[in-house]
Structure 1
Amino acid sequence: MEKALEVLVIGGNRYVGKRLIARLLAEGHRVTVLNRGSSPPPAGVEHVIADRDDERSLTGALGPRVFDVVVDQVCYTPRQAALARRVFSGRTRRYVMTSTVEVYEYEDSPALVREEAVDPATVTVDLGLPWDDPAFLEANYGEGKRQAEAVLAADGPAFPYTAVRVAHVLGGADDFTGRLAHYAERIRTGEPIAVPGVNRPATYVHVEEIGRFLAWAAGEDFTGPVNAASHGTLTTEELCEAVAAHVPDGRAVFRPVEVGEVSPFSFRRSYGMDNARAARLGFTFTDARQWLPRAVAETLGKGD
């Protein structure tokens, strides 16, 4: 390591954030975690309590502190991005926002999607939408992230940022989503698994790998969006095959549906991201099929 960095992680007490913080600490960086204080941070980090949605609370809690890097794990809306830009302009040399594959929700190409498919500079921002309404935000998750990226990319004072567009995350005993458990239960009981009539594949990333990528990105100097996904796409059938290996006598039964709700990780459109930019910048992703059996075993509590 060339230099120990002063890193502020906003949010990050769960799942991906835990891996990010552990890797930053292992690499010798000095880490501060900022949250509302509802849960303690991991050992070895400094803790700052503030409401990231309250500018006065945020600036007061930070005082005169400056950072080499800010990694924002909980920026979901353009309002939050605008606040972050105001607070951290001049306070950090680099801002890393955790974004999502959902920014591509209107893309549908059999080819893996590159970053330029959604250029933040061309996205319209509407701060007047009801971003504080949890139901609205949940229904417009991808749009919130797109507009947040647009705010960071807007003209104005220099604000070096990168938006890490994260693929669907798998793995870890602490996976709280219940998505693989959904499959395991249906495979165990023989209940049909609802999938679209034409079911498209998607790209994924292991939870440890995205933690490693975010820590790596914190120490780099590139800007703009970057896709973070393991090599290769996976289908619902491949995921269920991996799950069925841990369910005695289990067999996946699929029920195609044309309209209505489908199972997790089932997609009516192509959902794959091209990770070539990350490779050019110097990060090597693994192949999803190599780690899938381990990810399923971790999540279902069937092994390491």
Structure 2
Amino acid sequence: MTAIYRGFDQETLDREYNARASVADFGYEYGRYVSSSAEAVRGLERISDVVFDPASGETLDLYPAGPDAPLFLWIHGGYWRALSKDDNAFAARGLVPHGVAVAVMNYSLAPAVTLDEIVRQVRAAVAWLHQNAAAHGIDGQRVHVGGSSAGGQLVGMLLADAWTQDFDLPADVIASGLALSGLFDLEPLVATHINAWMTLDQAAARRNSPQLLIPEQSRALLLAAVGGLESAEFKRQTADYAAAWTQVGHAGETIPMPGFHHFDIALSLDQPDGALVRAVLGAVAATRAR
């Protein structure tokens, strides 16, 4: 077989990036997202379906956590083509009990829109939260963000340089980024089955690769994690991005998640005493101490 990327042939490269095939039963894993999200909606205060981007009409849900609560924005995965805020409400369950407000956002899905447009929408969500969170009793001056898989790539695009001025935001609006199982170098995806719906060319892959967009200066803390049961390429992507982030002097830490796979690593945010929730709380405390 012909090697097409890092010694991988086509079949192996597709398998490395086939997240759904990496678990025994994706339907079961998705069902856990749905049930935990239903518990969040039942048990937490929610301000639902807030339009944050008039251009696209996309919406987010806010889960308040008391007056002047710090804010965490959760960006769902699904390879940019699936899932929604409704099946990702679980992300609020672990943080809200600790006094951290959570926003869970939608974005338009591929292939109906390009990745450039998805990135624009995610940045628009941050801008809306920064400008409007106070009206809901939430501190949106510095926003903590998190996402898994495709959401991890979108977190990386929020940590990237030279976009905040386009949205009239301070350069340090992002306080921390929790990037789980992210896709930070999109070059290999161009040669996989994923490009059937993403239709990326090399230029689009480069301009949307956080690995290539690490800023020279940043006050943001990177919290990087990947499941111990994930594929070699997902592990490499996280390791390479975290190393590049810290090598230029930015603050970052890698959170070991042994025993977790590509889907339950994100779901662990529904655990108030979980490792990822503790990491975000540490980032929140560090930001408020400055």
Structure 3
Amino acid sequence: MRLHLDVNYLDENGKVCDAKAYARKARMIEAAGFDGIFNSTGFAGAESTISDSATWTLIAGTATEHIEIGVACIKLPVFEPMDLAQRFMTFETMLPGRYTVGIGSGSGPSGFEALGLKWEDRFRITRDHMKKICRLLNGETVDAAYIAPFPEHIGGPRFVLAAWHSEISLKRAISEYDGWMTSIANTKFSAVAEAIRKYRDLGGKRAMAMTGRIDLTAPTRKLDDDEPYTFYCGPEEATERIQRLAELGYDDLGLHFYRNGKRACFTAEDLAQIRALLPRDSRKPYAD
């Protein structure tokens, strides 16, 4: 199973990073042997700063050499399709073959209300936007919009559907996307296990368990299958919990670094400790 980490925006002093500090943290992640950097994004969050994760990940991509870079995930309905198509073309141009975009419909109504959109329309809007984006990335004109993608980067980056485990969504991930990702933050293990079972039964390929929360300094206790599946525990227990996900059939695990229940800046020692929890996976999700 491949192992990814969110760089997050905090520096050693708990303040927001500038570009240099962020690039330094990205290089640390690659040097520690992680397979990728996947940052989360959002829109109109409650009592939290929402920054453009896509811009940050381009900084991470240019600071690194080989690892996969991506967003987990973009809430597609709250963005304009042509704007995103331009961004996606830029991702693929700047980091050819290395960028993966998680495409989601949204996990809450706040961003929709901010734009005057209806929450119940989110799946339809996602499908409509994605069709337009793919056509634009393939060099087509859509409703008078045309982005003239560079010939060597027609099609854009990889797209993975970010969804829970409805059969409709899983089938769409298989037929229309390059894989499926699901959030395991605040998700009980029984739901995580049921989701991958459904996906594999339908013939799904790449499966990504993302937004896992890890704090290896947290007290270790038994975790019930109906509790949120976190990695708030010592290293030995964290290894067992990660192995459970690998045995279920997940190809990737994306982690967020925490201390005492809050996002925090990691050290090189922290990264080495997390990387040591799981043997390296030689499989690559993309061609060199």
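Identify the structure, out of 1, 2, 3, from whose coordinates P(r) over Cα pairs in 5 Å bins from 0, in percent, for residues 118-197 alone was calculated to give 3, 13, 19, 19, 17, 14, 8, 5, 3, 0. Checking each candidate, the match is 3. Taking mean count of other Cβ atoms within 10 Å over residues 166-173 as the criterion, the top-ranked structure out of 1, 2, 3 is 1, with the highest value.
Here volume of the Cα convex hull per residue in Å³ is compared for structures 1, 2, 3. The highest value is that of 1.
Largest in mean count of other Cβ atoms within 10 Å over residues 14-21 among the labelled structures 1, 2, 3 is structure 1.
As an exercise: distance in nm of label points 7 Å out along Cα→Cβ at positions 126 and 150, calculated from one structure in 1, 2, 3, equals 0.9. Which structure is it? Provide the component values of the computation, followed by the final result.
Working: 1: 0.9; 2: 1.9; 3: 3.0.
For distance in nm of label points 7 Å out along Cα→Cβ at positions 126 and 150, the value 0.9 is produced by structure 1.
Taking Kirkwood radius over Cα pairs in Å, for residues 182-253 alone as the criterion, the highest value among 1, 2, 3 goes to 1.
No value in this document is a laboratory result; all are computed from the given coordinates. Bear in mind the structure is a predicted one, so any value in this text is a computation, not a measurement. Cβ atoms are built from the backbone, for glycine too; each structure is taken alone.
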